[in-house]
Structure I
């Protein structure tokens, strides 16, 4: 258990002024009467990360866009799940070592299972960043077939413009892992064909701000079930907290 009164935690990312983690943990520490602090480590790039981690007052970090994969070479050890996913969103500072974990998959899996139906057995995963890696890890373990979608085609993915009516009909689960639609750019959304969406679809947006994104709104207008990323963030944050307290 954490014993020292003054512990520092933080979020590593870029352009993270509107941070869920900072508000969540700051409020958590107040409510639990803990004299800890949680701050944003908002870095333009990771060139200063080595000097940052030399500080002796940091006990743990969360990691967000765009550093979930870039931070891995700086770590001493990777949890097997984080290694399998290929992305880290939680760092534990312990015995002069940096240990990397992924709790995104916990948050995503816990929230997704509450809404899955038997026909949600094939998924379109929009985006190929660190968050999408955790999403694909969960889907593959749930035996849900994954079709990755990005702005450009590749060996393991389709471009948006290549998606067919059959793709939309077969893939009734669609997860947005891109930042498109995040505040303040709330009018943006992934360029899927929303005319192909219907009541059988479940669209999950990992974005939490705003509560209803343009992606969600477009799908809801077609009768689909929609979810935002708020509860996922709560679940992954609590999982991070458990790691820091261990």
Structure II
């Protein structure tokens, strides 16, 4: 599939701050992610990883700073941004009383997608959910719900995938499917920002690794550098005070 590389980065963040009450979650965060890059973000609980994903996905409004996706301000052009973004969060964003097929159909109609039936078959197939599509979501295990959530995120063939610890609840078969999605050669300019607690997965699927600590990007390193896992563990300990 031919894709034209846009002239602006996939993600541009300048001075991003977000607080919930008196709790300052993100502090003057700076980040730029080019098209086609796979960025994995590590950080302890409470470091702001989920909030970062939600701000980029337009699920949470930030307090200060500028956040752009494909050059579009997420606060002003939220609807346009959502059409380009596929999101996997801890909340499945599924309707329990509907079947998997009905959930995907509802999502596709929200996006006004053409060839919706083909898209459902393709997205479900990528996550091994074809045989489960006509089960109610309420009857699915946590792992199968996660598979369906990922299929939902892929339905509109997004240019940017935002995934908050997507490996949570997945078995080895589903992890292999997720890795195939992440490295899909059909989408060479698709950008992926993924949070994780697992350094080995961060290194295996990411091209660049960032450490989020106390609401800021405290450390960044390209995965193909000479730092290695031991050096990255040391960096994580130095910047977060925690051990991976």
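None of the figures in this text is laboratory data; all of them are computed from the coordinates on show. Worth saying up front: this structure is predicted, and the values here are computed from it rather than measured. Cβ atoms are built from the backbone, for glycine too; each structure is taken alone.
Given a value of 27 for relative contact order in percent (Cα under 8 Å, 6 or more apart), calculated from one of I, II, which structure does it belong to? Answer by label: II. Taking mean count of other Cβ atoms within 10 Å over residues 37-44 as the criterion, the top structure among I, II is II, with the largest value. Using the calculated result 0.6 for distance in nm of label points 7 Å out along Cα→Cβ at positions 213 and 229, pick out the matching structure from I, II. It must be structure I, since only it matches. Of structures I, II, the largest value of distance in nm of label points 7 Å out along Cα→Cβ at positions 77 and 125 belongs to II.
For which of I, II does volume of the Cα convex hull per residue in Å³, for residues 13-116 alone, calculated from the coordinates, equal 128? Derived from the structure labelled I.
Computed over structures I, II, FRET efficiency 1/(1 + (r/R0)^6) of positions 93 and 221 (r between Cβ atoms, R0 = 35 Å, to 0.05) reaches its largest value in II.
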